[in-house]
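Taken together, the values in this text are just the output of simple stated rules run on the coordinates, not laboratory data. What you see is a predicted model, and the numbers here were worked out from it, not measured in a lab.
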Structure P
Amino acid sequence: MTKAIEEPWGVSVSGTGTVRAEPGLARVQPAVDVLESSPERAFQQAGAAVARLREVLRRHGVPDAAVSGSRLGLSSEYDGHGSERRLLGYRCQASYSVETRALDDLERLITDIVDAGAHRIDGVEFDVLDEQALRDEARRRAVAVARRKAQVYAEAADVRLGPVLHIQDVEAEPFAHFRAAKAGGGGAGALAPGAVEVSAEVVLGFSLRH
C-alpha cells in the first residue's frame with residue numbers, strides 16, 4: 001500500500017559532515033583510593049598521595065590551573081551480613097582531571113602519576129585545541145552533502161531544486177579513535193591516539209520547481 005504525502009511541499013534531506021584532526025591535548029583522570037582504620041588516617045593517607053601527585057604534575061610542567069577535582073568521598077566499609085557483619089575500615093576516594101598538551105610525554109606522565117600514589121587511572125580522553133573551527137567546517141560539509149543528495153533526488157524526479165526553506169541542526173559530538181603505536185614508534189607509545197573526528201549533521205528542506 002502506497003502512503004500518500006499529506007502536505008507535499010518539496011524535498012527534505014539530511015547530511016553529515018566529518019573533519020579529522022590530530023588531537024592537541026589529553027585529559028587524564030587519576031584517582032586515589034585509600035582504606036584505613038579511622039577516618040582521620042584515611043584522609044591523611046589520601047592527602048599525602050594527592051600531595052605527591054601534585055608534585056609529579058608540577059615536575060612535568062602541568063600548571064595547577066590544568067588540574068580540577070571531580071570527586072572527594074569518605075565512607076565506612078563493611079564485610080559480611082547480619083551478625084557476621086564487621087567493619088573493614090574507612091575508605092577515602094579522590095579523583096581528578098588533569099589536562100596536558102604534552103602528548104609525547106603522556107605515557108611517562110601516567111606512569112609517574114601511578115608511582116606517586118594514584119591507585120588507578122579512570123580514563124584518558126583526547127581532544128582538539130580548536131573544536132569550534134573544526135565544527136564549523138564539519139557543518140559546511142554537512143550542508144554540501146545534503147545539497148548533493150537533494151540534487152540527485154530532484155534530477156531523478158525530473159524537477160529542479162528551489163531555494164532552501166528549512167534548516168535543522170542535529171548536534172553530533174566529537175569522539176576519539178585510538179591506534180596502537182608501531183614498534184619503536186613515537187613518544188606516546190601504546191597510548192598514541194588516532195585522529196579525533198568532529199562531526200555535524202543537518203537537515204535541509206528545499207522547494208521544488210517544475
Structure Q
Amino acid sequence: MKLSGAVFDFDGTLFDTMSVWDTAGEDYLKQCGKVPRENLCEVLKPKSLSGAAEYLKKNYDLPLSVNEIVDGVNKTVGDFYLCEAQPKNGVREFLTALREINVRMCITTAAERKLTEGALKRCGLFGFFDKIFTCGEVGHDKNDPYIYCEALSFLGTKKDETLVFEDAYHAAKTAKGAGFYVAAVYDSREKAPEKMKAVSDIYLNNFLFPSNFINDIKKIK
C-alpha cells in the first residue's frame with residue numbers, strides 16, 4: 001500500500017479521553033435528577049454527541065432541546081479536554097514521521113469541535129491536521145461511512161492510498177465496509193479486540209516505532 005492520506009479518530013485513538021466518556025452520560029443525567037440505567041455507556045458509545053442527546057431526551061423524558069443537552073454534556077467533560085487530556089504515548093513522533101513522508105492528515109470525531117481543537121492546541125498537535133470533521137457537523141455518526149467519505153474528498157487522496165485509524169469496532173467496521181484500509185488502534189476500553197483485528201488491515205498496540213509501521217504499511221496489498 002502506498003500511504004498518501006490518513007484519517008484519524010480522536011477519542012481513544014490519538015488521545016486518552018475515553019475514560020471521561022464512560023460516565024459522561026450518567027453524570028449529566030444525575031445532574032438533571034434522573035437515575036441512569038445499567039449499561040448506558042455502551043448504548044451511547046456508537047452514537048454521535050447529538051445522537052446521544054436525542055437518546056437521553058427521548059428515554060429519560062428530559063424537558064430540554066437536543067442542543068441544550070449537548071451543551072450540558074460538553075460542560076460536564078469540557079474541563080478535562082481543555083485542561084487535562086493527553087495524547088497517547090508516541091503520537092507526536094508518529095505524526096511527525098507521517099508528515100515527513102508527505103501524508104495528508106485529518107480527524108473525524110464524534111466529539112465537539114471546541115473540545116477536540118482545544119486539546120490539540122494545548123498539546124501542540126493542531127498543526128499536523130488539515131481539517132477536523134465532527135459527526136455533529138456532518139450530520140452522521142460512525143455507523144455511516146459519510147464522514148469518512150467527506151474526509152477523503154477533502155484530502156484529495158485515492159481511497160486505496162488512504163488509511164483510517166480507529167479504536168472502536170463499530171467505526172472500524174464501517175470504514176472497512178466502505179472500502180477503506182483500516183488501522184485498528186488498541187484501547188483498553190474496546191470490548192471486541194479480536195473483532196478489531198479481524199476487520200483491520202494493520203493493528204497498532206501503540207504509536208511507538210513509526211518507522212516499523214511505515215515499513216509494514218508497504219506490505220499491505
- Query: Given that log10 I(q)/I(0) by the Debye sum over Cα atoms at q = 0.12, 0.19, 0.22 Å⁻¹, for residues 23-126 alone, derived from a single structure, equals -0.50, -0.96, -1.15, which label among P, Q identifies that structure?
  - Reply: Q
- Task: Work out which structure the value 34 belongs to, where relative contact order in percent (Cα under 8 Å, 6 or more apart) was derived from one of P, Q.
- Result: P
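Computing helix-only ellipticity at 222 nm (-39500 (n - 2.57) for each DSSP H run of 4 or more, over all residues; to 500) gives -13500 for which of P, Q? Each step should come with its number before you reach the end.
Working: P: -9500; Q: -13500.
Corresponding structure: Q.
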- Note on the structure: Candidates P, Q; Cα Rg over 2.2 N^0.38 Å computed = 1.00; producing structure is Q
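P, Q: which one has Rg and Dmax of the Cα atoms in Å, for residues 103-158 alone, as calculated, at 22.5, 70? Mind dumping the intermediate values first?
Values: P: 22.5, 70; Q: 11.4, 32.
Computed on structure P.
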